[in-house]
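*Asks:* Below you'll find a set of structures to go through.
Please treat every number below as a calculation from the coordinates, not as lab data. These numbers come from a predicted model, not from an experiment. Cβ atoms are built from the backbone, for glycine too; each structure is taken alone.
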Structure I
Amino acid sequence: MRRGRVAPPKPPESAGRPESIAAGAGITVKFAIVVFPGSNCEADCFHIAKDLVGCEAEYIWHKDTDLKGADAVVLPGGFAYGDYLRAGALARFSPVMDSVAEFARSGGPVLGICNGFQVLLEAGLLPGAVRVNRGLRYVCRDVFLRVENTETPFTRLYEPGAVIKMPIGHMEGNYTAPPGMLEELEREHRVTFRYCDAGGRITDSANPNGAAANIAGIANREGNVVGLMPHPDRCSEGILGNDVGRKVFESVVNVLAAK
């Protein structure tokens, strides 16, 4: 039997695909969904981009270097390379990451979700690192988040200070950075999401993994690269009981359509 790449699963057909903001503006927005060995959320992101938001989407295998004319790049969740050494430590060396870095340097919007966030950290596209959760256990549950920055391409449609609920599922989500970097993130308003309680209060009990300053997501200085540990892709459809995550994808479409 010939060994080779296993094709990602085909996303489900969608009945009644909504017209996207981009379609309304008469333009086409294309998402590149990067797939590493061990990714497991690429089909969710593809489904949201194509079937829920109404855009074009294409899988980009980790050995490829062509982003196929993408307008936005998504690094999905999973366990790239089995999370050996550290989560994202091997994936950062994949050939596709040079193209992702070049795309980001040119101002292209890049989103890293959970393991994708870890890859962006290891690749130096976002500052800091993540450690094993303080409880030394895998955490999988819904958490409350407070929206801290609505100026990035992926948060534009949220209300500042809004409290939203998203699921998490990770072993290494304990965000850390040197004190000076943490101060810089706060000073430059680069924290995008922060763990909170249902009332929006930033408390230690609302912090599921021990992340510094309850940080759940951050952006680079330019604002076009965003990473977060929670999964907007797992709460983007009403049938799941929560579609608040879809705004992450709709936001970037809105921004691109306005250009």
Structure II
Amino acid sequence: MRDRIGSSALLIITSVSKVALLTSMLAFASNTGSDELTTIMAPGGVIDVFTAREEGAAAREDLIGWVNAASKSVSTYFGRYPVPHVAVRITTSEGRGVHNGRTFGSPVAHITISVGRKTTLADLNEDWTMTHEMVHLAFPSVAERHHWIEEGTATYVEPLARVQSGILEPSKMWSDLIRDLPQGLPRPGDQGLDVTHTWGRTYWGGALFCLLADVEIHQRTRNQKGLEDALRGILAAGGNITQDWPLERALRVGDEATGTRVLDGDTRSGKSL
């Protein structure tokens, strides 16, 4: 899940100097209390992972391995890690599994997520959530009515990134997409992705937009380029989660990277959705 921090919790920051950036990161670190810090070096980025020092929690080395695997998947898909620096705070919850993943771009990039005490290494190896959250880092923040593109790209790219890094089998990825994508189809009374903000339309409707765009880009470029190239182009132009962009700008930059008019053209106009 991608989120924004409200003004009631933090000051609205329009520009962040290096000093302010350091101050913000130190403030985040201070909130982790006695958590243990591990730093992961990714291609083009540094990941500071804060894990709770609690008895009965998932093993720290397993959590670090989980975060590292996600960072490799995301770096493989985008060609580098999406942001120069991100803080990841992993808290402990009851039960089993990964819950409450949230990614923020303001005042600095950071991810919060909870892992149940009974979560096993096998659970972490099969989990998709950390990769999903890290994909959020690679797209600019857009207006709330366009939240579907933020969740849609994360939902669509996550399994592709894990396939590319060898974590997920392609057959599993395609079977899951075939099963889940219909949840994004419009139902009677639907008013489009910018207006109908149900869970299915936001996550899977957004993912369906990405799939259709990916196929169209491949067709128009004779398999020379795909959505991956468009998203890499957006990132290369500075469009990560810490930046506020109009959606139109992001789609235009993506189209320029592929030499097509797919994102801000036929697909965006509603021809496909």
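*Asks:* For which of the structures I, II does the calculation of helix-only ellipticity at 222 nm (-39500 (n - 2.57) for each DSSP H run of 4 or more, over all residues; to 500) return -13000?
*Replies:* Structure of origin is II.
*Asks:* Taking distance in nm of label points 7 Å out along Cα→Cβ at positions 65 and 97 from the coordinates of each of I, II, which one would give 1.6?
*Replies:* The value was obtained from structure I.
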